[in-house]
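Colleague: Take a look at the structures listed below.
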Structure I
Amino acid sequence: MSSYHPSDNDLQQYALEGTFAGEDIAAHAQGCAACSAKLANYRLLTQQMSTMQKPAFDFNLAQLVLGQLPAPKAEFPWITVLGVALTMIFLATVSLVFGSYLVLLFKSLPALFVAILTSSAVAVFGGVLNTIIKEHHDQMKKLDFN
């Protein structure tokens, strides 16, 4: 009998698969009472676990959870309205205070520059709006459980 004993992991793998790509566990277990007892216990556990029935729910878990969730509230987006109102007040104030200077500024700019500036602003606004709409649709798909 050797002084080397296989690890518990090696014995468990041998009990599950019947083979082990290392030391000869079967030969060692024949000569070692402790390893032989461990191997017999692991084989018994493996056999008992294979005969156990797999647990299964006899109810619809999703239906139970969804039934307990509160119904979504359709709230008015006050923060958006407030943001739009403050932006409009700011733009009106700027146009009243600096209106004559802005008219002179845009009159002195070449028409091509104004066209490029306007089209860039429209493109950025369109991109941001497209992103917002896509995110909204993605969020709605996540909420649709059907």
Structure II
Amino acid sequence: MNDNSPTDSMPPPRGNGVLQRKLALLSDQLLKLKSHLREVTREEFRESWALRSMTERALQVAIEIMIDISERIIAIENAGPAATAGEALVALVRLQVLRDVQPYRDMIRFRNLLVHQYAEINPDLLYEIATEKLDDFRAFRNEIDLWTSNL
């Protein structure tokens, strides 16, 4: 091929392997968290430092993956950078990757709570998120999957 062929100047595909690996890691985090908490009652959770710590870390990692994916898409689309994770979500809505910033913005806020106000995490809130809100992560993954499939 010569240097002037049309394929040489084409940008790389948007749905690259980095996004797919991060989505797989997100799915893995969610499966492991759900598996570890499957038979745990709220009271057992409140009393177990190990379960609470594991859950905090798993949720933090899952949210960080969401942020990484958001920033990666913004870079792929040459639409950034975003100054904050919340702004990254707004950018993804503007790019029509996500339908809305909610509930993802609440997830980012929770991540900030985990990172900056870790001594004040309410065990009941943590348990509720880990046992009742994991579908929010799946919804994010599904929206990203839909975007990558439409490339």
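Bear in mind these aren't lab numbers, they're just calculated from the coordinates by the rules spelled out. Keep in mind that this is a model prediction, so the values were computed, not measured.
Colleague: Have a look at I, II and say which one yields 1.45 for Cα Rg over 2.2 N^0.38 Å, for residues 35-106 alone, as calculated.
Modeller: II
Colleague: Work out the source of 31 here, i.e. which of I, II gives that when relative contact order in percent (Cα under 8 Å, 6 or more apart) is computed.
Modeller: Clearly, the read-out refers to II.
Colleague: Using Rg/Rh (Cα atoms, Kirkwood Rh) for the comparison, can you identify which of I, II gives the largest number? Write out the running numbers ahead of the final one.
Modeller: Working: I: 1.51; II: 1.07.
Structure I gives the largest value of Rg/Rh (Cα atoms, Kirkwood Rh) among I, II.
Colleague: Have a look at I, II and say which one yields -25000 for helix-only ellipticity at 222 nm (-39500 (n - 2.57) for each DSSP H run of 4 or more, over all residues; to 500), as calculated. Mind showing how you got there, number by number?
Modeller: Values: I: -25000; II: -22500.
Of the structures listed, the value fits I.
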